[in-house]
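No value in this document is a laboratory result; all are computed from the given coordinates. Computed from a predicted model, the values in this text were never measured in an experiment. Cβ atoms are built from the backbone, for glycine too; each structure is taken alone.
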Structure P
Amino acid sequence: MYSYTYDKRTGGVLLNSSPTGFSKEPRPVYATELDILGFDRYWKYDRQTEFPYMWAEANNYWYRGTLVAKLKGGNLYTAPEIIITTDENGIPVLPEPNGNALRPVDITEMVEANREMLEIIEQTTVKKILAIYEKYKGTLDLFHVAFSGGKDSAVLLDLIKKSLPKGSFVVVFGDTGMEFPDTYDVIDKTHQSCEEEKIPFYIAKSHLEPKKSWEMFGPPSRVLRWCCSVHKSTPQTLKLREITGKNNYKGLAFVGVRAQESAARAEYKYESYGKKQKGQFSHNSILEWTSAEVWLYIYANNILINDAYKKGNSRAGCLFCPMTGCTSDYMRLQSYTAEIDGYIDTIKRTYDGLKWKSNNCESYVMSGAWSARKNGRELANNIFHCVERSKDGDLTIEVINPFSEWKEWVKTLGNLKENNDKYSVSFNGETIRFFIKALKNGYTVTISEQVLKDKPSFSKMFRQVFRKAAYCRSCRVCEANCKNGCISFSDGKVKISNCIGCHECHSIDSGCLMYHSLRHPKGGGKSMKSLNSFAGHAPKPEWLRSFFELKEDFFSEHTLGPMMYDMFRRFLRDSSLNEKNHFTEFAELISQIGWETDVAQGLILINLVAENPQIEWYVKNLDIGRAFPKNYVVEMLTAEGLSDKAAKFLISDFKRLTIIPLGTNLRFGYITDDGDLVRTKCSVSDPRVVLYGLFKFAEKCNDYKEFTLATLLNDSIDRDGISPTRIFGLDREDMTPLLIGLSAKYPEFITASFTHDLEKITLAEDKTSSDILDLFKEENTNG
């Protein structure tokens, strides 16, 4: 809520009344962290762990208002380098004169100095909590606090206790089985405290042990985060159903999410529906709090501190998470060696180094390449269980050694009828036929491709039925998705009864998380050579300016060197601006619109994503609002087979793209002062740009022109096209009014309906992306 400074007198933080813009998320630094990093080589201090000595902002260490040290580099096995701050004469800055011992932060005085501001923050938050409770009291089945054992949820729980009457809420700890060992100590003590206060405390945990699930699914990765569904959201949903006695319960979760934690969370609102858990309300009660305020509240109210923080961890989530890296991994390994080694052993055991002509599993783990996994290609003993092939107008699905029964899963589509090897299913009032042929170790499914093309919704789910049948190992995510209680598991076998066809069990990545994590990449993909499309010679602003000024003459009058010219032509070609050294009709349209405008750049970006593998890679792999360190991006790319040199070209190319109108006007992304790559939410001022992107997306996805908004927003679905929501960073709140507006203004191109929790988007079958460009041409002609 408020900005802060470091207080030289107390050694703590001091809030002031001016609102904060962006907090650097300060955290207290204890002796344990200083020891792990090796600061005892530079400074004297007692090994007490009751009080912190200083504060850290990311890798910067502040002592009583002075920046005294920085960390650089580091990975799982290598300690980061300590860089002691020097003055203008190059002399090291001493935290205390004459090398005296560090003084602990005076917690009592720090709290007292902030007492007035803390009371305002607390009272403001309590009012918000009470207001949301009063708003939904009597209409919901349950209010619960989502407790994690971390600092934010500890503060949240204390505030809820102060705000709401006893008996009005419960506490639920989602135990992934992969928490910090210190977290479990916090859970035990909090559980006991809640029991003493007569507050119901529940623990939700998957029936699958993490070690077993990592072996089944393959280790989780940055884009294959099956662990969140299997070990967190699903057990919590099932536990809340158990508590309420309702499959389709309605509840509100109080969540300790804060906007300052990340750029993505900065977009959150206090109240939301379906954001944290589908079909449920959530309230981010401490959304505007900074970490400085969180820590001050903890000290002021004597709230139990998770010792994981005292060991240098800024967060206390899962112990070994693919979303962390660098110094964070090092700190965890040093403090929890046996536990981390267990995860590392699983990664090494599941990695097929021989396939990649590399037995250096240490490098695979140390570089973080394991966390960049996108499919099952690099996993050992990963046998195909479901293979799709197209031939002679038919789709054939071969299912080998399936783990579950397809006749159960097909109930989610409609009523099944069978006659020997001939089958039919009733889907939305239509009878659709297919064939099953038994094999020694499975079966083959055959269905007309034309039928699938005519019925895209059915096509997706029909494929998913057999993926589920082939791979389902009872993770229970489908059961949690089904609010009607139609799906259950007993002894590892699925049972589907009285299915009403809500198809929520099909809204999972690729239809089945196990299949999604283990799937093999389709053949004929883009090579690593083609991924490096610009070789460090992405376009410069003056090249584009010259191109649009000279137009057709550019190709004969340019002054670029041979390599620059070839790479620029590639950019122009994939943008549809150049065809065989001619200024295209599309280029003329862009010129008329104004090539530097966000509208023109939006159209260009859509073409680039569809045709250029390098731009496509940026969009697919760089999440909106997250800062990716350049070394981490290099590791991501080399894990895919790119050379170090080529990987660095992609980073320098990204920097160039951010200084042409693609970055400056459309706001595609930027480079931070530290050299991190960041993709940002684009500035799209004309909805027709999104409409063009929808048609391009559909054309890439086999001309399937009927889908839901949830499908558009789901980045994990295995498909050839990329949704404009991913390209531009648009969320549901952006897209809903945009789609409704397009549907009203251009009904001949698109219809979108959002009624009774149903959503359907249909693009006109007789229209193409070229027809959308004609809308721009007509406007410029009329103008």
Structure Q
Amino acid sequence: MHKIVSLYITLILIGMCPTLKAQNRASIKGTIKNEHGQAIYGVHIINKANSQATVSNKEGKYLIHYEPNKKLTLQFSHIAYQTFEKSFILKSGQTEVYNLTLKEKRQGLNEVDIKAQIKLQNKGIYLQTKEIDKIASAGGESIENLLKTLPGVSSNNELSSQYNVRGGNFDENLIYINDIEVYRPSLIRSSQQEGLSVINPDLVSSVLFSAGGFDAKYGDKLSSVLDIKYKMPSQFEASADVSLLGTSAHIANASKNGKLSYLAGFRYKTTRYLLASLDTEGDYNPKYKDFQTLVNYTFNPKWSLHLWANISQNKYGFKPKDRETNFGTISDALQLKMYFDGQEKDEYISNMEAITLKYCPNSKSLFQLITNRYATTEKERFDIQAQYYLQDLFMSQGGDQGEILENLGIGTYLDHANNKLERNVKSIKLKADHQFGNLHLQWGVKALHEKVDDRINEWQYQDSAGYSVPFSDSETGLAYSRQAVNRIKGTHLSGYSQGNYKFNSRAGDFQITAGLRYHHWTYSKNYFLSPRFSLNFIPNWEKKMKFRLAIGNYQQMPSYRESLRIDGSISSKLNIQEAWHYTLAHEYLFKIRERDFRLSSEFYYKDLKSLIPYDIENVRLRYYGDQKAKGYAAGLEFRLNWEYVPDTESWISLSLMKTREDILGDNMGFIARPSDQRFNFSMFFQDYMPGNPTYKMHLTLIYAGGLPVWAPKQGKQGPNFNMPHYKRADLGFSKELLDSNNANNKGLLKHFKSMWIGLEIFNLFDINNTVSYLWISDIRGNQYAIPNYLTARKLNLKLSAKF
């Protein structure tokens, strides 16, 4: 009924609009499209000064006249798209061409729209990016910081942007930016080296994340998909941030006729300030920087061209001096002292370019031709000698703190690495969308050529006294050695077809999605087919609920890293990893004291038919490429999100999970996988001062179970123990200094949309979280696991401005 009333009011307003003489009036015209380049019919364009209005036609075109030489503010609104406003001042007789792209209204956090109805088509979680720059995080502002607070997602490392999903590892997650798959470095072994995430949050318009059971239109990985869309600017905007951890800036604009638009962002980050809180003291010199740009050009309503480019350079230098770590218990207090010589120099340079040509023949079809190139050169070089003393502290026998009872181990080791990896990827993809009534058909084909050249040269020499040598190679005398020169060259051919059908019945609203993927790799001559199916159902009940069932096959061609044996050589048996996902989800909208709440719960079971076993140390994955395993992952997840105060959404997540694997041929049966984290509780909470919303607070809490660890002598053939639980709290305060609505903004200040200053407290409770272990043996052959701790409590100041 309200739609009919709105239409009548609009028609009445149009009829009441005054008629101006042709020679005295000004006019604005243009075309309105959505993010897929399709024309939008029925957009209401209203002059807010006098309520004059018009409506866009079937081609998305509009025309409105108004009195010249006065400021005009037009409001563009549509029931399915986000409302947008734009101001103009035109001279008499002038005609302005203004083309506009409206964004879809999406249920989720991107617009903090919890009050909206449950959407039938949503198959994941949309994340808010509006105030991501105000969220305290030791890793810097990134989309991944929010991901880590979602159910099913875990990461016990605040310096890393990598994450595990439902028992998987880092290499099992798909990441797309504007339909282009992006990659992570291969040689990185610690979070200190990692640098910037490839996603620039300043440029992001929408974020969709699915922790499993995702559609066939996405690629071939076992665990999750993160779908990022960058902005399509229609007017000028810019921002600049500066803090103790680095700086960033971005700019975006569009031409007057709306055909050309661009955005660009630059980031510089250094974690030197944070790394100074680690146990190992020394000269840290990390420098990470990147530049990204997106240029869009619309030739006409049917054709458009989009260019995206990304250049990234991460450098990590380190000269260690000494380390002192106390560990153990009160009754068994131990201390490790180390003195170092040498240094480490790592460099990771990558660049990606992509060109997308879009063709929209009509409002019901869209074709996209995407070509892209990715190139990276990764160098890892270090020679570090360490002399260590493992001591039993006398305090365990009732003495004073720091007194030494006994030296348990004294020794020296030398770590060497001179690794270089070059990877080049070129791809071309054609994808299409078609709408036939209630049926949405999608299909695509892709060819990807990949070339990897890798030189592996790393070893460790340990003293000959027998204190710390885990084993000895009779020929080299090295405790550990990995030497290889590898080359992989091949082409991946893949394709998908997917249909989405929606219909209504007396029981409620239904959506059925079914799809099939195909993948062939010329290097291994392997191929597979992956069918996927999902059903969404919103019943016609008084209570607002939604149910989702998803069943699908997910297979993963072995990457170069997954093809390696522990000694660095390429395995002659390349296994395709395979999993069946079974997911049952439920959403429930309800109110408590006039506040809207959303409770989401999901049960899943992953039948892991084929796996490649691996070890993890810090963020480094080392695969057993010549072995095969099977396993499972089962879990239950809950998420409650609400608006504690208007327009600021908070949520609580709880994940319970168990994952195990059986390595074929080892006669060990099922053992815990390296990602077997039994529970994960997280909370993201936002608030502002009552009566003064310019003072805001953002709190992130994570409490997660410890991951399993095996001693290096026996590996997975021996017993294991769990790391301590991961406990983390980051708190951020911000104060709005000015905004565009402030009448007191004069001079240069009138050009600012907003400006704020923030104080961030990392690791609020100063908890020592363990990320990995250094293994030392004493004179009796006993092994000791010395914890490598993450960052301590630190403060950060930040200033941000938007133009």
Computed 0.45 for FRET efficiency 1/(1 + (r/R0)^6) of positions 289 and 457 (r between Cβ atoms, R0 = 41 Å, to 0.05) - originating structure among P, Q: P
At a computed -11500 (helix-only ellipticity at 222 nm (-39500 (n - 2.57) for each DSSP H run of 4 or more, over all residues; to 500)), which of P, Q: P
Which entry (P, Q) yields the derived value 40, 34, 24 for semi-axes √(5λ) of the Cα gyration tensor in Å, for residues 193-656 alone: P
Per distance in nm of label points 7 Å out along Cα→Cβ at positions 209 and 609, the highest-valued of structures P, Q: P
With FRET efficiency 1/(1 + (r/R0)^6) of positions 65 and 625 (r between Cβ atoms, R0 = 30 Å, to 0.05) derived as 0.45, matching label from P, Q: P
Among P, Q, which structure scores highest (criterion: FRET efficiency 1/(1 + (r/R0)^6) of positions 321 and 649 (r between Cβ atoms, R0 = 35 Å, to 0.05)): P
Parent structure of the calculated result 17.2, given that mean count of other Cβ atoms within 10 Å over residues 249-256 is the read-out and P, Q the choices: Q
Identity of the structure behind 51, 30, 26 (criterion: semi-axes √(5λ) of the Cα gyration tensor in Å, calculated), options P, Q: Q
